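Got some structures for you, see below.
Just so it is clear, none of the values below were taken in a lab; they were calculated from the coordinates. Please read these numbers as outputs of a predicted model, since none were measured by experiment. Cβ atoms are built from the backbone, for glycine too; each structure is taken alone.
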Structure 1
Amino acid sequence: MQIPVIQKVLAANDLIAEELRAQFENAGLFVVNLLGSPGAGKTSLLERTLERAGGMKMGVIEGDLATSLDADRIARFGVPVVQINTGGGCHLDAAMVRKALGSLDASGLDVLLIENVGNLICPAEFDLGEACKAVVCSLPEGDDKVLKYPAIFSLASAVVLNKLDLLNYLNFNLPDFRRHLAELNPDAALVELSCLTGEGFDRWMEWLELEARKAREPGGGSRSPAQCRE
């Protein structure tokens with residue numbers, strides 16, 4: 001008896017998400033839903049991204065169960081940022097994002113980065129009106145994450161493999177990880193990097209800049225996640 005309830009919740013969420021997507025399209029705003037496990041390095045990725053933003057104007061929505069710790073880390077970069085606390089909820093939804101936008105000055109932004117709650121399951125189900133989903137995972141999590149959590153990786157336009165600096169210290173099979181992702185989602189852009197050392201970070205910034213330019217083109221903000229892949 002729970003299935004109709006779940007379908008109703010997702011349908012209501014999708015209606016709001018489409019409203020948000022139209023809003024983002026009209027503003028030429030490129031929106032990324034950043035997903036990943038706790039500790040994968042989502043906030044570190046945001047920090048390094050903001051450091052290298054150059055002429056791109058960025059804003060951030062931080063999602064977490066509690067505290068404003070991540071938003072405080074982002075605020076020091078002087079960009080618009082707002083924290084969403086779910087109070088125990090395992091994911092963000094479109095209604096939360098719509099409410100958060102009321103406290104975020106998004107005028108003139110090129111990119112809006114939404115850091116979702118640390119979780120590889122629930123966030124995959126909820127559209128936030130984003131143009132693209134990007135999944136962050138890290139070497140310490142193991143090379144089997146694509147196999148164990150196929151739903152979220154199959155929806156990703158980009159997969160960021162973080163903590164590459166630990167490759168020589170862990171039993172992580174990089175060729176296997178690449179192969180598993182290519183078999184599941186051959187269109188996803190795989191970016192291997194280290195937020196600590198900066199290795200590979202240019203590749204991430206190139207992807208972000210390219211997609212932000214596409215979003216400023218007529219109809220660019222409304223493209224599906226599949227169209228957001230390289």
Structure 2
Amino acid sequence: MLSKSQARRFFVGGTAGFSLVFLWLTVDTITQTAERSNEQNLTAEVIRGKEIWDKNNCMGCHTLLGEGAYYAPELTRVYERRGAAWMQIFLKDPQAMFPGKRKMVQYHFKDDQIAEVIAFLKWVGEIDTNGFPRKPDLIAPTASSANATASVGSATGSSAATPPALFTTVCQACHSLAGTGGKVGPALDGVANRYTEERMDLWLKNPQAVKPGTAMPNLGLSDKDRTELTGWLMTLK
């Protein structure tokens with residue numbers, strides 16, 4: 001059993017020791033805050049995107065950095081999952097991409113507002129969250145994946161070695177080709193052997209008309225984009 005003087009020394013020593021540890025941890029946290037919080041990339045566009053996020057109460061449905069509601073998808077890594085091009089199409093008209101499924105409100109955002117929301121979500125995705133949330137199954141296309149896809153044509157003897165920009169910026173978020181791309185939709189290797197050109201064009205024009213209930217979104221492609229994408233896909237044999 002400790003004497004009063006020993007107990008006092010134990011208390012004072014323990015308090016001083018843990019105070020020093022707490023002080024060191026505080027200083028260490030402060031020195032890392034700017035880098036880990038992505039503060040250096042906080043632009044005016046990002047701030048305006050955050051204001052739009054708050055004004056429309058997006059956290060009433062979505063979670064961000066672990067906070068918010070769980071009605072709609074978690075968006076901390078949405079930029080990494082989908083990429084800017086896909087997000088721009090979706091935010092323009094959420095219901096058009098997933099008719100009868102998505103419940104997201106149509107906010108009628110202007111193009112500059114969409115760009116600001118995307119900039120904000122990109123900034124959030126670059127915050128060092130120590131691995132939270134887990135790495136997404138969907139991976140947005142990057143320059144390296146576009147280069148890998150471009151080499152497929154040469155490897156398969158295709159006459160269209162370079163894929164359309166739409167494929168590398170949007171389609172590869174869900175589909176893979178030669179092992180590169182997303183894993184949600186089917187791989188597109190040999191897709192020309194499974195579809196006729198007419199059916200491929202119809203599929204890209206209105207997926208629900210071909211297969212009701214499909215998870216494939218309606219991208220609202222222009223005739224030009226659809227023709228270009230169909231022509232290239234039909235070379236993948």
Worksheet item: Here helix-only ellipticity at 222 nm (-39500 (n - 2.57) for each DSSP H run of 4 or more, over all residues; to 500) has been calculated and equals -11000, so which of 1, 2 was it run on?
Response: 1
Item to complete: For Rg/Rh (Cα atoms, Kirkwood Rh), the calculated result is 1.18, so let me know which of 1, 2 that is.
Response: 2
Worksheet item: Of structures 1, 2, which gives 10.2 when mean count of other Cβ atoms within 10 Å over residues 10-17 is computed from the coordinates?
Response: 2
Discussion item. Ranked on distance in nm of label points 7 Å out along Cα→Cβ at positions 66 and 218, which label among 1, 2 comes first with the largest value?
Written reply: 1
Worksheet item: A value of 1.00 was computed for FRET efficiency 1/(1 + (r/R0)^6) of positions 170 and 186 (r between Cβ atoms, R0 = 30 Å, to 0.05); which of 1, 2 is the source structure?
Response: 2
Worksheet item: Where is relative contact order in percent (Cα under 8 Å, 6 or more apart) largest, in which of 1, 2?
Response: 1
